[in-house]
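Listed below are the structures to be examined.
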Structure P
C-alpha cells in the first residue's frame with residue numbers, strides 16, 4: 001500500500017560470502033587427471049586433487065574467479081559516468097596451490113570494464129566478532145585452503161588478522177561458453193542478462209565468447225556461526241542515535257529485554273516487515289555479550305534475527321548458522337542454492353561487447369528466461385521462488401473455471417511509474433499463460449493525467465503500478481484494465497484521478513492501493529478534512545448511486561497502529577463508500593490445515609476510523625459494536641503477506657516477490673469482475689444490483705455474510721493478529737467480523753452461488 005504515498009515492497013537480500021553483490025563467476029578448461037602446471041611454475045602433478053579443487057585451480061591459476069556488477073539505464077541509452085557502471089570483481093587468482101603450499105592469500109580487485117565509466121565503491125560488511133563490531137571491505141584479503149575435497153575461504157577483516165567469515169565451497173561444475181553471447185544458456189543469463197543488454201542497445205548483438213570462456217557453479221556452506229550487524233530501523237520502542245562503525249544503534253542504554261516488542265521496517269520503504277516479541281527468541285550469551293536470538297529464521301531466508309548489548313547500547317543483526325548452505329540471488333529475481341562464477345576470458349568477452357555511447361533508445365521488452373528457483377515458502381506454488389502464481393490464487397480462492405472477467409472493466413488508480421507497464425504485463429502473461437494485451441486483444445489502456453511528463457525519480461511509484469495491473473489480470477484475465485496515472489503522487493492529484501475514474505461509464509470496479517494520514521481535524525462524525533477528501537467521497541457516493549460502481553482500497557500495511565494514532569485513519573479505505581481490503585497469510589493452498597490454512601497478516605491495516613460514523617450496513621453485522629460507533633476497517637481480505645506467501649510480479653526485466661494490501665485490493669477488484677460476468681451470464685446486472693442495494697457493494701457483502709447459510713461465500717479468518725503484541729484487545733482475528741481481516745476471504749464458487 002502506498003502510504004502518503006509509498007508502497008510496501010518486500011525485497012529480500014541474502015548475504016553471500018562476497019558481500020551483498022549478485023556474484024557471477026566461471027572457469028577455464030580442466031587439466032587432465034588432477035594435475036597441471038601453475039603460472040608460477042610449480043608442478044602439482046603429484047598432488048591428488050578432487051574434482052572441486054581441479055575446477056577451482058583451473059580458474060584461479062588463469063586470472064581468478066570473476067563476478068560482474070553493473071548499473072545500466074532502464075530501457076537502454078547512453079551510459080553516464082557517475083550514474084552507470086559495469087565492473088568486474090576478481091578474487092585476484094592464485095600463484096601457488098593450497099594442496100602443495102598450504103593456505104594462500106588473495107586480494108580481490110574491482111575494475112571498471114569501460115574506460116569511460118568509474119568503478120563503483122562498495123560498502124563494507126559488518127560483523128560481531130570477539131565481542132566487538134568489525135568491518136570487512138570489498139577488497140579485503142581472503143585466505144584459501146583445502147579441507148578434504150572442498151575449498152575453504154576465510155574472509156579477513158580490515159584489521160588484516162581477524163577471520164570475519166568462513167565458507168566451504170563444494171559441488172563444482174563447469175560449462176564452456178561458446179558462440180554468440182546472446183545465445184547463452186538461460187541459467188547463465190539469469191545472472192548476467194546479456195539478452196536484456198542487447199535489446200537495450202547497451203551490448204553488441206554480434207559479440208561472441210572468446211576461446212576458453214567458461215562459467216562454473218558451486219555451493220557454499222557457512223563454517224561456524226556467523227554474526228552480522230545490520231542498521232537498526234524500527235517502528236516502535238527504539239531511539240535512533242549516532243552511527244557507530246556504519247551501524248545505527250537500536251537503543252542507547254537499557255537492556256535487551258526493555259526494547260521488546262519491536263516491529264522492523266523494510267529499509268527505504270517505511271513499512272514494517274518483521275514483528276519481534278521477547279517470547280519468540282531465546283536470551284543467551286554470545287562472545288561474552290547478552291544476545292537475543294530468534295527461535296525461527298527470518299521468512300524466506302536462512303538467517304536468524306539477533307539483538308545484542310555492547311558498550312551500553314543495543315544493536316541489531318542476524319546469524320547464519322554453521323553448516324547451513326547459502327542462498328544466492330540471481331539478477332532475474334530468482335534465488336538459487338548455487339553460485340555462478342566466470343573466468344577471465346569470459347569477463348574479457350563481456351568487456352568487448354559493451355556499447356558505451358548507445359544513441360538509440362533501447363527496448364524495454366521483458367524476458368521470461370529464468371532458472372529453476374528455490375521454493376522459499378514451502379507452499380508448492382507455481383511462481384518464481386515458490387511465490388504465488390495466478391493458478392495458485394484461482395485454485396485457493398475456488399474460482400469457477402468458466403469465469404475470466406470477460407465483458408467487465410476494472411480501473412486502477414496510481415501515481416506515475418517509470419516502468420513500461422504493458423511490456424511487464426505481457427511478459428508476466430506470457431510466463432503464466434495468460435492472454436496478451438495487444439491490438440488483437442485490447443485489454444489494457446493507460447490514461448496518463450500528467451500528459452506524458454517525465455516521471456520524477458523522487459516520486460516514482462515503481463513496482464506498485466505493475467503489482468496492481470498484474471494482480472487484476474491474474475484473477476480476471478479477460479477483463480479490460482484501464483490504468484489511470486495521476487499527474488503526481490500528491491493527495492490533490494490522486495483525488496483528481498479518483499474524480500476522473502468515477503465519471504467513466506461501464507466500469508465494474510476501481511482499485512486504489514494507497515492511503516493518506518494527514519491527521520485532519522474531525523468536522524463532524526461523518527465529515528473529514530482536507531477538502532479533496534470531501535470531493536472524493538462525493539465522487540464515490542455519486543458513482544455508486546448512479547453507475548453502480550464498486551470502489552476498493554488497501555487498508556494499509558501498518559497493522560492496528562495506523563488506526564490508533566490520534567486523528568489517524570487510512571483514507572480512502574475508511575470511506576463508507578469504499579470496500580476496505582485487508583491482508584492475510586496463506587499457509588496452505590488447498591485449505592488442508594483448516595483454520596490455519598489462511599490467517600490474518602500481522603501488518604494488515606485494521607481498526608476504527610476516527611472520521612466516519614458506523615454505516616448502517618455495517619452496524620447490521622453483530623460483531624461491530626467494539627468499534628465505538630465508528631466505521632470499522634477492513635471489510636474483506638486476501639493474501640498480502642510477502643514474507644510467508646509472496647506473489648510473483650514482473651518488473652523492469654526482473655521477477656520480484658512482493659506483498660502488502662497493495663496486492664489484496666486489486667485481487668478483490670478482479671473478483672468483482674468475475675461477479676459481474678457471472679450475473680451477466682444469467683441475464684442480470686451487477687451495477688443494477690449495486691444501485692439497488694443500500695450500502696452498495698458493502699451492503700451486499702455484509703448481508704450475504706449474515707444470510708449465506710451452510711456454504712459460506714466468505715470464509716471467516718479466525719487466527720492471526722495485527723496488534724504488534726502491544727496489548728491491543730481488538731487486534732486478534734476471530735469468529736465473525738474482526739479488525740484484522742473483516743468478514744474474511746472469498747470462496748468464489750460459494751460466494752457467487754449465494755447470489
Structure Q
C-alpha cells in the first residue's frame with residue numbers, strides 16, 4: 001500500500017465564538033511557500049454522490065489572504081517536569097519509585113526518573129532499557145543494568161544510588177507479587193568510572209522521559225507512584241531497607257505524592273522543599289497505585305490508594321503551535337457552522353484543510369426562537385478515532401479504511417479518541433480538540449459533523465431561522481443559555497453529556513422549553529470538562545455499556561471532577577427520563593421505516609401528522625442505510641423512566657440480524673439479541689408534554705436526518721420535522 005500524500009493541517013483555540021470576538025488558527029504544512037485562507041459558512045457537508053451536495057458560502061473577513069507556510073511539529077508523550085535544576089545536581093543521590101510497566105522490552109528506552117539529556121549526553125537517568133531491564137546511566141558512559149527483565153503489569157519497588165565522584169552505581173528492584181520458583185528481588189552494582197560530565201549543566205528534572213534537544217523522548221509506558229529523590233548515595237543494604245512512602249532518616253531532595261491535587265496538572269512535592277512539578281500532555285490520573293487493595297473504588301475516599309499516574313508515549317493534550325492568523329468575527333455575522341479553508345499549492349499537489357468552528361449569537365441575546373445544539377462533546381469523544389477496523393462486528397460489513405483512517409494510522413502523533421487504546425493497551429480517557437482533528441471535517445463519512453449538516457441544510461432549505469450553540473457553551477452557561485430559546489433541537493448523535501449539560505436540558509424542559517431530540521444513542525455516557533484545562537474531555541468506560549474498551553476495576557471515577565463515569569443509566573439518569581427514549585440497539589448495514597401507531601391519532605399529536613397519510617410508511621428512504629430509522633436506535637421503556645403520558649407515535653421494527661441489543665440490559669447472554677428476533681430492537685418515535693407548556697419530541701434514530709433532503713426536501717420525514725419545529729417555536733401553549 002503506497003504512503004499517503006502530505007497534508008496541510010490546522011486547528012483553533014476555541015470551538016465557539018460570538019460576533020466581535022477573536023479566534024486563533026494554527027497551521028502546519030510539510031512544504032514551504034504560501035497558503036491561502038478564507039472563511040466560509042457551511043450549509044451542507046455531505047459531499048457524497050447521492051446527497052444534497054456540498055454547500056458553503058464564502059464570507060468576507062479580515063482573514064482573507066496569503067500566509068507563509070511552515071512546519072510545526074507535534075510532540076506527543078506524557079511526562080512531568082520539575083524546573084529546579086540545581087536541586088538535582090547533588091554529587092551523590094538516590095532515586096526511588098514504585099513502577100508498573102506496561103510495555104517493558106518494547107525496543108525503546110523508558111525513563112522513570114532523571115535529568116539526562118540524550119543530545120548532550122549529560123545528566124543521569126533511572127530507566128528501562130530496550131529489553132525491559134532496569135538500568136541507570138550517567139553522562140555518555142555505558143549503563144549499569146539488572147539482568148532480569150521486568151514483567152508487564154506488575155508493581156515493582158525500584159531504587160538506584162549514584163555517587164558522581166566515584167561513578168559507583170547500585171540498583172535494586174523488588175517485585176511486590178512473589179511467585180513460586182521465582183526470585184522477587186534483583187540487584188546490580190557497578191561503576192561508571194569518572195562521570196563529571198553527568199552534572200555539567202543545570203537541567204530540568206523529568207519523570208517519565210528525558211530530553212533530546214528541544215524534545216522530550218524515551219517516555220515511560222505504565223504507572224509511576226511515590227517517586228522520591230534522596231541526597232546521598234545509599235548502599236545496597238540501605239536500599240533494601242527503604243519502604244515506599246515510609247519516612248526514613250535519609251535527607252530528601254524531593255518526594256512527590258501523586259494523590260495530591262488530583263484534579264490539576266500539578267505534581268506535589270511533600271518533602272517540604274516545594275519542588276513541585278507540572279504534567280505535560282495529560283497522563284492519566286486517579287489511577288490505582290501500588291497500595292490499592294480493592295477496599296475502595298472512589299479515589300476521593302482513599303486518595304492514598306490512588307497515588308499512581310499512568311504515563312503513555314502517545315498522550316497528547318495541546319500541540320502548542322504558534323498562531324498563523326486570527327479571525328475577528330464580524331459584528332452581525334449570522335450564527336451558524338463555519339470553517340476556515342486552507343489551500344496551498346506545493347509542486348504538483350494542492351494541499352487543503354477545512355477547519356470547522358461555530359459562531360453563536362451575541363452572548364447577551366438570542367437571534368431566533370430555535371437553537372440547534374451542536375453535539376461537540378460527542379465530536380470530541382470521537383476525535384481522530386483509529387478504531388475503524390474494530391467495528392466489523394457491529395456493521396456486518398468488511399471495513400474499508402478511507403483516506404482519513406489511513407492517514408491517522410500512519411500519523412499516530414495526531415493523538416487518539418476515547419474510542420481508542422494507547423500503545424500499551426490501556427483505554428484512552430482524555431480527548432482534546434487542541435490538535436488537528438481530521439475526522440470532524442466537512443465532507444467524508446456521514447457521521448457526527450457531516451451527518452449533522454443534513455440538519456443545517458434542511459433548516460436553510462425550509463428558511464427556518466436558527467441559532468447555533470455548542471455543548472461547551474451549554475456546559476459553561478447551563479440553563480441561562482437555553483432559556484433564551486423557545487425550542488432547542490439536538491444533532492443526530494448527542495451521546496456524551498456532562499452533569500451540567502444534562503441538568504440544564506432537564507431544567508429547560510421543566511420550565512416550559514420545547515426539545516426536539518433529532519437523533520439516537522443520546523445522553524448515554526457521562527463525561528467531564530475541566531475549566532482549568534480548556535478543550536479536553538474525560539471519560540471512563542465504567543461498569544457496562546457498548547464499550548470500545550473497559551476501565552480497570554477501581555478506576556471508574558474521573559480525575560477532573562471525581563464523578564463516577566460510565567453510563568448515565570448507572571447514575572440513575574437513563575435517557576428515557578429526559579427524552580422518553582434511550583439507546584436500545586445498533587447496526588450499520590441498513591435502515592428501515594416507521595409505521596404509525598394508534599397514539600399518532602391522538603388529538604395531542606394532531607399537529608405532528610398534518611399532511612401525513614394514515615397508512616403511510618414514514619421514511620422508507622434516506623442517505624444512511626436507505627431509511628429514516630437506523631444506524632443507532634432508541635426505544636421507550638416505562639421501567640427506565642419514560643413518562644406515563646408519553647405517546648409512542650410510530651415504531652420501526654424491521655431490522656437486520658446485524659442489529660444487536662445493548663448489552664447493559666441483558667441479564668445473561670442468549671441467542672435472541674438480534675434484529676430479527678429481539679423485541680427490544682425497535683425504534684420508537686415519541687412525544688410528551690412537560691410542565692409549564694414544555695414538550696419533547698424524539699425521533700430516536702441517527703438515520704432520521706439523512707432522510708430530510710429526499711425528493712428535494714418534500715417527504716414525510718421532512719414534513720413531520722417541520723410540523724414539530726414550527727409548532728414548538730410558536731409560543732402559543734401546547
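-3000 is what came out when helix-only ellipticity at 222 nm (-39500 (n - 2.57) for each DSSP H run of 4 or more, over all residues; to 500) was calculated for one structure; which of P, Q is it? The structure behind it is Q.
The maximum of mean count of other Cβ atoms within 10 Å over residues 603-610 over structures P, Q, that is, the highest value, falls on P.
The value 2.8 for distance in nm of label points 7 Å out along Cα→Cβ at positions 355 and 651 was derived from one model only; which of P, Q is it? Working through the options, I get structure P. Quick check on the output: 210 is volume of the Cα convex hull per residue in Å³, for residues 179-562 alone, derived from one of P, Q. Which one produced it? Going label by label, the one that fits is P.
Bear in mind these aren't lab numbers, they're just calculated from the coordinates by the rules spelled out. It should be emphasised that the depicted structure is a prediction, and the values quoted were computed from it without experimental measurement. Cβ atoms are built from the backbone, for glycine too; each structure is taken alone.
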